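Colleague: These are the structures in question, set out in turn.
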Structure P
């Protein structure tokens, strides 16, 4: 069994199907104010892999004269998609803040087109999760690539009910 299959099996063994993860990660991006306000959509999840779509909005522009998306938007999108892959790449969801995010920009993102993002978990250790993400508007021409490293805080530092809240199973009475 290769590492991806092992990671995927771990996520499914944890009792969550890819559809359940899609719903949970959709809830996750709806709770974060900036991703909610920008309309970020979770398109597909196959743990430990995630694909998202950022619809076009004029607020994404950084260079209005040339119709180019702001680099901060691209960084935010890579951090979010890589962090989402982390959530579904572990045996059980836990809080894992970003330790390091390296972004390699290949070309500008252009106005008027949605931006696609995908990320996957490359490796999980007891202390870290290593990810890789890609952004594109044309699948044959990537915009940017990100390498994200996340610190595992573990069950002790993850709030009680975190997984239940993610999957909408928490009692909100």
Structure Q
């Protein structure tokens, strides 16, 4: 096996979609972002050549075709070690941004639970809202974790924060149960 064979393989997506109507370009762009693709500029995107990205790539192709556009998918690897390292670093930086946003939302969840406890709002409606918020965080965590194939450093902290949010909801649920059953 050569050194190049050991480097991660990538799929380069060269996307062309007519400017009008813009909804098709926007749909393709949103799907590329959702799939975790890294923009290389001017319609060129890249994802690791891993099964977790296959559905997203297929959806991008389908959306582009609906908009009378096209996607060329090319196999690639960094030509030299610095190229491969740089591409991996750029991809991981994107995941780090996602984890940072996720962690901020965990903080908002925590603050919301604090507020509800502080004001004594222990209702089933509020509990259901908080359960939905936690479920959204779980889905988001699962999606980022699947795309984070190189292991961004913030992933471990995100895992801990999700557990913390889960523990906070358990505590809040107990408080709601106690408040409703003391009546």
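Colleague: With percent of Cα pairs over 17 Å apart, for residues 81-144 alone derived from the coordinates and found to be 44, which of P, Q does the value describe?
Modeller: P
Colleague: Further, regarding this structure: Quick check on the output: 2.9 is mean projected area of the Cα convex hull in nm², for residues 17-56 alone, derived from one of P, Q. Which one produced it?
Modeller: Q
Colleague: To test your reading of the models, identify which of P, Q gives -23000 for helix-only ellipticity at 222 nm (-39500 (n - 2.57) for each DSSP H run of 4 or more, over all residues; to 500) when calculated.
Modeller: Numbers: P: -9500; Q: -23000.
That value comes from structure Q.
Colleague: Check the numbers for Kirkwood radius over Cα pairs in Å, for residues 41-120 alone across P, Q and tell me which is largest.
Modeller: Q
Colleague: One of P, Q was used to calculate mean count of other Cβ atoms within 10 Å over residues 113-120, giving 20.6; which?
Modeller: Traced to structure P.
Colleague: Can you say which of P, Q returns 3.9 when distance in nm of label points 7 Å out along Cα→Cβ at positions 25 and 65 is computed?
Modeller: Considering all the candidates, the number was obtained from P.
Colleague: Here is a follow-up. One of P, Q was used to compute mean count of other Cβ atoms within 10 Å over residues 73-80, and the answer was 22.4. Which one was it?
Modeller: Numbers: P: 22.4; Q: 13.5.
Of the structures listed, the value fits P.
Colleague: Taking semi-axes √(5λ) of the Cα gyration tensor in Å from the coordinates of each of P, Q, which one would give 28, 18, 14?
Modeller: This value belongs to structure P.
Read the figures in this text as sums done on the coordinates, not as results from a lab. What you are looking at is a predicted structure, and each value in this text was computed from that prediction instead of being measured. Cβ atoms are built from the backbone, for glycine too; each structure is taken alone.
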